[in-house]
Structure I
Amino acid sequence: MPRFCANLSMLYGERDFLDRFAAAATDGFRGVEYLFPYAFPAETLAARLEENGLEQVLFNLPAGDWEAGERGIACLPDRVEEFRSGVEKAIAYARTLGCRQLNCLAGIAPPDADPARLEAVLVDNLAFAARALADAGIRLLLEPINTRDVPGFFVSRTDQALRILEAVGSDNLHLQYDFYHMQIMQGDLTPTFDRLQHRIAHVQIADHPGRHEPGTGEIAYDFVLGHLDARGYAGWVGCEYKPLGDTRAGLGWLSRWRADGANGG
């Protein structure tokens, strides 16, 4: 059955960040993910994980100035040194948190930039990160993100992501497959998952439109989640959605899965 992890950057926003760990555990989650850990000492976050019996499933490599609108720096030719320094920082956090996979956000393409040049930089950076993470026993992921929510995001479709993975040529580079982003960009969700399952290490869910709870939009998540089971997907399912209201009040969709025998953690 699906193993659901709570994305603490989006869920439980009615609580302070450090209090979200206990809230997720109380609601039956056994794993958590979030965008970034770097605003807190790693030891503080590790203590919250241990206190609440939670596994750190995923977080992102440093992605530039998030508040200023940056969404990754891995494709930017003038930020290579910063990217590689960030890889080392992320590895240090991952070791303390016991996290075994990190996601790379490619970044937003600068206006008038040469796409071939950006892709070459991204491939080189991913090759560097894949080697460094492999030495630490950590998987590296690359996520396509829709260009409606993030205009200009450089990696936005699975065919492009797969081409980049093949160019890197590392068995330590995998896909992060977000059903919400891919519904916007290309649809055909489960056949695409089937075709790429051998490269997918992590999936995330949110409904569309609105990026709210499963069951609030057009994606047939009863079918999608059942399909993941039928395909033998053994990874985590990250709940990366924006609750319509109070997070706990909106977990009815998950309660139905647990009532059917699914493992919520």
Structure II
Amino acid sequence: MKYYKPTSPGRRQLARSEYRKILAKKEPERSLISPMFRNVGRSSVSGRITTRHKGGGHKRLYRLIDFKRDKFDVPAKVVAIEYDPNRSSFIALLNYADGEKSYIVAANGLKIGDEILTGQNVPAKIGNRLPLKNILVGTGVHDIELNPGNGGKIVRSAGSSAQVLANEGGWTHLKMPSGEIRIVSEKCFATIGQVSNPEHGIEIMGKAGRSRWMGIRPRVRGSAMNPPDHPHGGGEGRAPIGLRRGPKTPWGKQALGVKTRKRKKWSNRFIVKRRK
């Protein structure tokens, strides 16, 4: 982490990862970017705000990430580690032996010049991708498929990794970053190692403006509102939330300790042990 000297109010609290030592000083690959329209919290059906506190921010170009990595046994060289404004992790630009280029979610410790592979029996080193049945118990993995051939769907955020606990009966037991233990088909592919940029979670914005650049709008406390606007509102001076069991949402529903997962969700049968 890099902690800045208090040369201005915005720098006094600022703390960021030292990405300049990691990232390449280059523009994104032109063939692997596309324009991106963001709904910024509004429903694509009704146009109404369904997720609050989103909007504005810098324009972004979408980087086309290869989550399938289905070029088996074709060596790829890491040409650059780049910043991606659309995700918390860094991305790696690969140059395959046949001349094709692609972006992948970069593993922590992956360096420029490294050679990585995808295949059934490739070595289990950082950045390589292989089926879960061929990965040793105790190994950390990320970018994991839920259905064989569908591409990586889970464990893709910065600093995250799942642990392989067991392989039995055609299924692999995985311990997720949340502590949940679930089973995934042993034919699903996963990438060895931890996702890059593990310091993302302890970065400090430093000032409100930096949040606005990222498309995060201000949040107002319910206790600072009037009674018509929020259940916590009103009262003379600073007032508690009153005779309520716990904090409420602006619409009067319980805000803490309420289970939100559907009881009959299709993936319940794959969960061996719930997270705490």
Structure III
Amino acid sequence: MTKDAMIDNRVKLEIRDEIAFVTLCRPEKLNALDMAMFDAIVKSAKRIRKDKSIRAVILSGEGKAFCSGLDVKSMFKNPVAALKLLIKPGTKISNLAQDVSLVWRELQIPVIAVTHGKCWGGGFQIALGADFRYSTESCTFSIMESRWGLIPDMAGSIALRELTSIDIAKELAMTAKVFDGNEAKSLGLVTHVCDDPMASALAFAEQLKQKSPDAIASTKLLFNKAWLSTVRQALHWETKLQRKLIGRFNQRTAIQRHQQQSAKDRQELTPFKQRS
């Protein structure tokens, strides 16, 4: 089944075969981020969160670039709109600028960013919010904010501390250096460099669909919680999440599917239930 939606004329959301394809759709501006784009990205993630049938997300950009970063001219024509990005309503810990990256971390399903052309500034921080990044060799990356006298403030600091060393993160943020996919891979900022990153990301998503959705969701949560935690906290999360998995339908189904695969698929595979 295929479902399509266009959100605020900025983001296309297509759900096909249990995979959500989220496409930034402002190609004439290299998918630069204006207020409508910020809102549409968050709305797309909220729609995905409500659909328990979705097993993975592939996030990409239409046209010549993934995302060239903030649309500076558009945003600073209206200083009030720019300030709106930094407001944290109520008890929220994040603002709208940070949400466009954080929403992908907070989804229970794997999110794969597919980058090409330019992945600069805010666009790079959006990609850093994904669990995986598949890129072309020629894609260029930059933590661009210092060019405008600013700091990276779209939650990129969270992923950067997990992916690379502090000196590299400081160097990239202070210099606004532009670097290609191969260097991004060597710095730990890209998962895979591919001739056809979309095809590779889709193949990976299909592979993930063969696993228990409960186990995939818990694995994502485990590493997000434990990666920079204390030993005590990491062990706590391992035990807490494992207790929720053992003996449940999808865990029993995973065992059955493994046994069936070992028997060279002589029996029809039992389908998993939607994640609990």
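Things worth noting here:
- With helix-only ellipticity at 222 nm (-39500 (n - 2.57) for each DSSP H run of 4 or more, over all residues; to 500) derived as -11500, matching label from I, II, III: I
- Computing Rg and Dmax of the Cα atoms in Å, for residues 89-168 alone across structures I, II, III gives 13.5, 41 for structure I.
Read-outs: derived from the displayed coordinates by stated rules, not from any lab. What you see is a predicted model, and the numbers here were worked out from it, not measured in a lab.
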